[in-house]
1. Given structures P, Q, which gives the highest value for mean count of other Cβ atoms within 10 Å over residues 71-78?
2. Taking FRET efficiency 1/(1 + (r/R0)^6) of positions 39 and 111 (r between Cβ atoms, R0 = 30 Å, to 0.05) from the coordinates of each of P, Q, which one would give 0.40?
3. Hey, distance in nm of label points 7 Å out along Cα→Cβ at positions 183 and 223 derived from one of P, Q reads 2.6; which structure?
4. Comparing distance in nm of label points 7 Å out along Cα→Cβ at positions 151 and 311 across P, Q, which structure shows the greatest value?
5. On relative contact order in percent (Cα under 8 Å, 6 or more apart), which of the structures labelled P, Q is highest?
6. Where is distance in nm of label points 7 Å out along Cα→Cβ at positions 255 and 303 largest, in which of P, Q?
7. Quick one: P(r) over Cα pairs in 5 Å bins from 0, in percent, for residues 15-102 alone came out at 3, 13, 22, 21, 18, 12, 7, 3, 1, 0 when computed from one of P, Q, so which one is it?
Structure P
Amino acid sequence: MNYKIALVKGDGIGPEIVDSAVRVLEVIGEKYGHSFEFNEYLAGGAAIDACGDPLPEESVKGCLASDSVLFGAVGGPKWDGLSGDARPEKGLLRLRQALELFTNLRPAKLYGGLKDDSPPRADIVAKGSDIMILRELTGGIYFGERGYREGKYGKEAYDTEAYSVMEIERIAHVAYQTAMKRGKNLISVDKANVLETSRLWREVVHRIGEQYPEVTCKDMLVDNAAMQLVRNPGQFDVVVTSNMFGDILSDEASQITGSIGMLASASLGNTKRGLYEPIHGSAPDIAGTGKANPIATILSAAMMLRYSFDLTEEADAIEEAVNKVLDAGYRTADIAGGAEGALSCTEMTDTIISYL
């Protein structure tokens, strides 16, 4: 089979980590008889520098014409002075909208080889954790009305949180369907004791749950969820939550795994085409130094094989190779804490490929 993949490398370490994932995919293609056609498109700061737009129309068209998109990272201090709509991050938000991607899947799995690198106490880590966080992706405060106005104390800024019944229904269905394929345990995170949007969220999630009687759904306030992730991560299986809460909680969950450089993500809509990216940022301070961890991007490529191309065996092979590399004690600088012997981005990629 031939698959057409759009590459959006972006800024900072984005080009390095995407190149690593491409190398792994090329090996998979040779081993399993697939061909991958890669086409590069601009987004983020690189696009601003090239044409003044964080997401050129050519990039949108190219991504829409592809079977899926592999995304690096965008942003950096160079563009911090730009207005909100002109910032690199706006390009990513616009791309998610253009591709109609409303569900972000963020797995946070603690690999056995990294138990000693996880910050929680040894007795907590020993229980293990394998969490799938579903974050609503195209609604909520990140996409609500915003601006400046005169307020009670003078000039003030505002951002508006809003969710429709439809937006909650569609991600709730994905959450319950995901739970059915795992432990049939769903936790819905909200702030229903304060926010009206969360009260609607809770009402709709439970109504949709009537269609999935095998799944146990529990509500949890976001502040309690943040605490419980550290206290007892093993209690979580599938988590569904809003855009902003999901953004924060998934970053917190990444630390349980040993490093944010380990976490992949998949952004999906109603078609097989998705956008796959690591959840970490562009890390401009280490760009070009070889210190970037490519694992999250490589695992994102594995998610692409699994969710967009239905290549389960190939995805399993990548994930198993990563697991074996970590079990063997190989580390990048972010996991090793700067210790001597840490592998560079290229060396880690070479090592993972050697285990395929």
Structure Q
Amino acid sequence: MQWTKPIHVSKSKIDHAGSILSSDSASEDEKNNAIEILDNFRAIHSYPMHVFKIRLKRKAIQVNKNALTAQRLKRIPAIIKKLKRSYNELPPTMKLSQMQDIGGCRAVLETVPQVRKLYQDYYIKGDLKHKRVGVKDYIIHPKQDGYRSIHIIYKYFSDKKGKTDYNGLLVEIQLRSKLQHLWATAIETVDFFTRQAIKSNEGNAEWMNFFRLVSSAFAKIENCPTVPGTISDKKELYLEIKKKEEELKVISKMKTWAATITHFTETLKGTRKAQYFLLELDILAGKLTYRLYTKEQEKKAIEDYAEAEKRTRDRKEYDVVLVGVDTISDLQKAYPNYFVDTSEFLEKLQKVINESAQK
């Protein structure tokens, strides 16, 4: 397979491109040149990301045969938004060359103990030659917004000919339980349909508080630490979730959104060999379109991804993502927000609400 090679731009030029993209005063020419540098910088993460994804899948299914794994290159708008947040702080807290999640792999296992086993046995005690440069355990220490997962950051290393060009690139590995995954993807669905940014702590206060409460309820179900500052008593917590759901009409809204989108309902022809899926979600048209690529077409997929993002750059009703999974079924499970499939999340939420009514 032909992997994208670095264009040998120095770190200082990569970081300068990041500062241009985070600036509101840069010219169009400056931004276009910066985007070209960013496109290549993002694309070269695909090889080390692929390496980590293969190992992650192999180890995850040893722990849980039903484990779901996926990989993705971070969306350009998401990269720029993250850079802007950083460059608004003086000095900037992070530069483009230091961004840890441009290439990311994810494993979703059924339970928290399975997540712990995968984390401890294969990443803490494992024999990876790549350098582990950071671990964030958001299961033991949930984020203030309710996010729960384990993040492991690695710096890629190889001494093989032709692979040393990728040395030093950072890849993020996320390990989640299924319940944590349902919560996170539900937020992405709400963000898209309500034009919020709950995921980035920039959403409506009522919606943000609702998801913080639900995260604590899910944490209690998993016997894990709850979100700091939320209600500790289970009965009171569940009653407050019921109240907030009625005020926001969460369940009815999510069911309505699901009805507006055309999504996959049967196995697509010719997808047995497809491993990369370019998804475009058009909220106004209520339509999800897709392009499929084989393993050998990854470079083409990344190029098309960049073009699609340029074409839809100023269209907020569009969302574009390139996902690497093994089957259509895995795609739907890994990114249910793109198929507006919040049924499992709503099922868990309804159980919490029902339990709040029990004496």
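1. P
2. P
3. Source structure for this number: P.
4. P
5. Structure P gives the largest value of relative contact order in percent (Cα under 8 Å, 6 or more apart) among P, Q.
6. Sorting by distance in nm of label points 7 Å out along Cα→Cβ at positions 255 and 303 in descending order puts Q first.
7. Derived from P, not from the others.
Values quoted throughout were computed directly from the atomic coordinates according to the rules given, and no laboratory measurement underlies them. The shown structure was predicted, so the numbers you read here are calculated from the model rather than taken from an experiment. Cβ atoms are built from the backbone, for glycine too; each structure is taken alone.
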